[in-house]
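I've put the structures underneath this note.
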Structure P
Amino acid sequence: MDRPYSSRTLMSTGKVREIAQERAEADALAVVFFNPLTGRQRTVLGELLGCPVFTRADLQPPGA
């Protein structure tokens, strides 16, 4: 059984697999998360999802 939460990814391994599958099916080039992520979480998620990972803050204009 999957652990409910991983500090490496901020979610369960099942949820990471689900997002990876959805990203592949949609042929998305990147994934955007609403919540902040650490640099390590971005790296791990990028490797697991096979694409760049961004947060909402990355998409906001400077000074917003």
Structure Q
Amino acid sequence: MSKRDNRKAFIVSEIADKHGVSTRYVYMVLAGERDNEPILSDYLAVYQSTNLLLAAVKNAVPFN
């Protein structure tokens, strides 16, 4: 059983709202079932920026 990726689900929801499409459509674009370059590029940009933000927080906050 796979665990839901809440960060991915949130980003997909935001991208769907921005482009006026369903979340299912965004998932289809990500899976390569549909071709929509603006949605794909927006998703990748947001995903990359959240990765950088998470890395910065992990470096700034000592967990040990």
Structure R
Amino acid sequence: MPRVAKGERKHLDKISIYIPQDKAAKYNVMPRLRKLAEKKDRSINYLVVQAIIQYLDREERKEAKK
């Protein structure tokens, strides 16, 4: 990858999600995500991003109604 001058660097937003072990176990999170990702032929990352977007849209609509 070619080097880019410091002022020209694109800002990339990255997050890492930690799922507490108790919740991961209680809700069987990873196996469910893997199964759904395979069924939908999508990555787990894609599913998580879609879930976040849907959550934000839903919550923002609720806030707008107040």
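Derivation of every value follows stated rules applied to the coordinates shown; laboratory data play no part. Note that the structure is a prediction, hence the values are computed from the model and not measured.
Given a computed value of 12.2, 44 for Rg and Dmax of the Cα atoms in Å, which structure among P, Q, R does it belong to? Only one of P, Q, R returns 12.2, 44 for Rg and Dmax of the Cα atoms in Å, namely P. Looking at structures P, Q, R, which one was helix-only ellipticity at 222 nm (-39500 (n - 2.57) for each DSSP H run of 4 or more, over all residues; to 500) calculated from, given that it came out as -24000? Derived from Q, not from the others.
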